[in-house]
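Engineer: Some structures to go through are shown next.
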Structure P
Amino acid sequence: MFTPYQHEPLTDFTVEKNQQAFQMALEEVSNHLGKEYSLVIGGKRITTTEKVVSINPANKEEIVGIVSKADKRLADQAMEAALKAFETWRKEKPEARAHILFRAAAILRRRRHEFSAYLVKEVGKPWKEADADTAEAIDFLEYYGRQMITLQHGVPVLSRPSERNTFHYIPLGVGLVISPFNFPLAIMAGTTVAAIVTGNTVILRPSDRAPIVAANLLK
């Protein structure tokens, strides 16, 4: 039995201890900037010679991270891996898929300031907007998980005489998520997990302006 869905509360930055906690998260994230991140295809990490360099828009001298760039061959490889994974993932019980989202929400909630700090560094969001972006990502995980459990057996619909109408979710295949830079965590997470929890697999192509946020969510 799950508690009713509620929006994730926003952080009150008028409280001094919250200011201090976020400042500490910014300092900790600053210690991990400039790392290289590989592509992940079929669970394997792949490093390429072509890179995307993510720069802090508020400090052009600060490299947030360096990400391997895929070509057409690797994109095709990702599609093949996603299609293969779909054959088993589609058979996973809806409750099991939903519980993965709930566990991810718990991790994101625990590391909330860290993810918000990356949003400050990578796309230049003010503290409050970064915090709201992370809170919305948690909301998507919690809400879509609950929705999948609610809808797993279908929804009653009107049937006319001589008709039998049903409404239920079925896995369809591979989804492609091309996420934007303005909500690089919330929209990326929402579109990705909505497809995953309904039994589909996903190829995620994050914004060139926020690949490090995506890489950290994947971890």
Structure Q
Amino acid sequence: MTVVPSTTRIIIKFADDTTVVGLISNDDDLAYKEEVNQLVVWCDNNNLSLKVNKTKEIIVNFRRKHTVHTPLAIHGTAVALVRSIKFLGVHITDDLTWTIHTTSLIKNAQQRLHFLRRKRRANLPSPILTMFCRGTIGSVLTRSLPVWYGSCTVSDQKSLQRVVRTTEKIIRTSLPSVHGLYLSCCLSRASKMVKDPAHPDHGLFSLLPSGKHYHCMRCQT
């Protein structure tokens, strides 16, 4: 993944996907649209074709007063304005809720439960079933877990945990909870950020005067 930062714009490049993120203040989206235009020109100059029909635009706006947004246009074709997008396997909505994403994960995991049941009927040993479960179901439920789980509703978290309980009944073995996996993933990720001075978020971790604990980070939307 390649990230090109700016004060108000960020370009994120992953494989053949490119995402332009813009911070628009005072309804001035000129810099954001200019960044998109420069990307279009660069693609044209390097013989790369942008698929406008696959290009989407999403606006996250929590202000009470909403202004009319002029849609983006690439080569004279308007870019579709959508309520949700799928970015690197994660469904992101314009209100930053995660019900759509968790529903998609649960549906995907439940489809795999069918194969787990068939393996159980074949009298496979529990270690094999557990290995299959972690590789096919656990990997689905925990994909990008630190990004979205902490902002899920209690209802969404319970729905995810129900899948885990169903899996436990099939393989007859206890499994770690989704919440426990979330905490361990966050601690592991934070530890890597602290140890890597080159990480973009390394500066978010600052020690208290005691030198033993870190400041608590506060955030809001």
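Engineer: Could you tell me which structure in P, Q was used to calculate mean count of other Cβ atoms within 10 Å over residues 65-72 as 10.2?
Structural biologist: The structure behind it is Q.
Engineer: If distance in nm of label points 7 Å out along Cα→Cβ at positions 25 and 201 comes out at 2.3 when worked out from the coordinates, which of P, Q was used?
Structural biologist: It must be structure Q, since only it matches.
Engineer: If you don't mind, there's one more thing I want to ask. On relative contact order in percent (Cα under 8 Å, 6 or more apart), which of the structures labelled P, Q is highest?
Structural biologist: P
Engineer: Next question, about the same structure. Quick check: 60, 37, 19 is what I get for Cα extents along the principal axes in Å, for residues 49-168 alone, calculated from one of P, Q. Which structure matches?
Structural biologist: Label of the source structure: Q.
Engineer: Among the shown structures P, Q, from which was the value 0.10 of FRET efficiency 1/(1 + (r/R0)^6) of positions 17 and 209 (r between Cβ atoms, R0 = 30 Å, to 0.05) calculated?
Structural biologist: Clearly, the read-out refers to Q.
Engineer: Further, regarding this structure: A value of -0.57 was computed for log10 I(q)/I(0) by the Debye sum over Cα atoms at q = 0.15 Å⁻¹, for residues 81-136 alone; which of P, Q is the source structure?
Structural biologist: It was calculated from structure Q.
Engineer: From P, Q, which structure was helix-only ellipticity at 222 nm (-39500 (n - 2.57) for each DSSP H run of 4 or more, over all residues; to 500) = -13000 calculated on?
Structural biologist: Derived from Q, not from the others.
Bear in mind these aren't lab numbers, they're just calculated from the coordinates by the rules spelled out. None of these values were measured; they are calculated from a predicted model. Cβ atoms are built from the backbone, for glycine too; each structure is taken alone.
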